[in-house]
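Participant: Below: a set of structures, written as structure tokens.
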Structure 1
Amino acid sequence: MKEDGDLSVGIDGRDVPVRLRRSRQARSMSIRLDPQDGVVLLVLPDFVSIAQGMVFVCSKADWLRQRMEALPPSRPFHPGGSIPYLGSEHRLVHRPDARRGVWREDGAIFVSGGEAYFQRRLTDWLKAGALAEITRRAQPMAQCLQSELGGRALGRVTLRDTRSRWGSCSSRGDLSFSWRLILTPPDVLNYVVAHEAAHLVEMNHSPAFWRIVEKLAPGARLFRVWLKRHGAELHRIG
């Protein structure tokens, strides 16, 4: 699928961006609202014109309005704001005179350097923290499953900014996670790691799979519920 251009549609007197993509695999038009930036994502088959696509978007105005109203407030990365780090709220403090990069101290996250680099530096720091926390949990889980249940060896651990899933496991044993998990409570992060590690044994969601998840992360059902309730909020941060 490739991006074909950016348009906009008027809803309640304001222009809402429409991100257009063409797909050879699509058999019909579809739209969804990106929970992170509130952009309408329109997917068109090759045989449908842009004009037809925009008529389709306009016909879904009420549907879009309802979902836009349901979006949690946006929480951008800026000095004076706050974000959760491992589930605990931290103030964001800009220290342009410092030479320490980004660091966490006394319930605050400090970011040094010019303000133009504030967002990028904070994002990079959060991603590094996410990779460290996730890898620290994934390695012993994978080793345990390999020795006890004959699971596959752990491959690479990587990060993405996915919208529809919090993690994935490839047939090669590579695990991929949303970096936004660093914003969740530790038990929730641990559950997602356990979920993907369990796929090293069971590439399905069978009862046997869920028994493994529960063994690695007791109380898994509660953490799944937490993600369903708060997932949209996490995508509005940054």
Structure 2
Amino acid sequence: MSQDRRTAFVLAAGLGSRLKEYTKDKPKALVSINNQPLIKVVLEELIENGFNHIVVNVHHFGEKIIEFLGGFSTALRSNGNDVTIEISDERPLLMDTGGAILQALPFFKQSKAVLVHNVDILTSVNLQAFYDDFCQSDDAAWLLTQERPSKRKLAFNGQENFIGRYNSETEVFDGDGELPADCKLLSFSGIHLFKPEYFKDFEVNPCYVFKLYGEIARNHKVASKLIKPEYWFDLGTPEQLKNAEQWLSSRR
């Protein structure tokens, strides 16, 4: 692996059902925020953070994302940017977040680590610093977390290792046994990092990523990394999208 290779995986295959008023004729990745497609904003942020190998998965209106990425890549080359963008095509079958990683593993053969970034998350987190620090660690994965209100929480034991998910509304814990009294419950940020070697023995099937992380954490460290960025937005609903637009516009 090249010492300066930084790989990111942008999850852009979702149906965008919570944004259905915007996604009737386009994928969520191409919904605009302040007149820019979400995926363009995320890609530019990744490139500014030093990521030069980016894989994007597609499903819903996948051909439109592929077309956009073709033009985006051409513009990058014309500006002298040495960034490789590849497509993990899920148009035949949506693989969910875990299956998406498993299907895309062939793209990561030369990558020591991969940063996974949901296409509907915008944040000021220093992604390059997290990636470089993670590469130097012995951990299998890092889950970027926050202390914010959320019904769905990630649970970590005293060693800050992932032990499962907890739904505070239904009081259901999907880890082994009962939820430990001394565990830490944190909200997921939509960004995580993993080392491909820890996924190679799973069968490629649609599945949720936390199911895989739960199995990996039995023998390896899947750690929580708390973030407190200047801004973090989940753009999953029209209201969240509008709030982010207003906040980001006010900073200009």
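Participant: Suppose Cα extents along the principal axes in Å works out to 53, 42, 37; of 1, 2, which structure was it derived from?
Facilitator: 2
Participant: Out of 1, 2, which one gives 21.8 for mean count of other Cβ atoms within 10 Å over residues 50-57 as computed from the coordinates?
Facilitator: 2
Participant: Same structure, new question: Out of 1, 2, which structure matches 11.6 when mean count of other Cβ atoms within 10 Å over residues 10-17 is calculated?
Facilitator: Computing mean count of other Cβ atoms within 10 Å over residues 10-17 on every structure in 1, 2 gives 11.6 only for 1.
Participant: Check the numbers for relative contact order in percent (Cα under 8 Å, 6 or more apart) across 1, 2 and tell me which is largest.
Facilitator: The maximum falls on structure 2.
Participant: Can you say which of 1, 2 returns -12500 when helix-only ellipticity at 222 nm (-39500 (n - 2.57) for each DSSP H run of 4 or more, over all residues; to 500) is computed?
Facilitator: Going through each structure in turn, the value belongs to 1.
Participant: Where is mean count of other Cβ atoms within 10 Å over residues 66-73 largest, in which of 1, 2?
Facilitator: 2
Participant: Given 32, 14, 9 as the derived value for semi-axes √(5λ) of the Cα gyration tensor in Å, for residues 106-177 alone, which of the supplied structures 1, 2 does it correspond to?
Facilitator: Computed on structure 1.
Rule-based calculations on the coordinates, nothing more; no lab input. Computed from a predicted model, the values in this text were never measured in an experiment. Cβ atoms are built from the backbone, for glycine too; each structure is taken alone.
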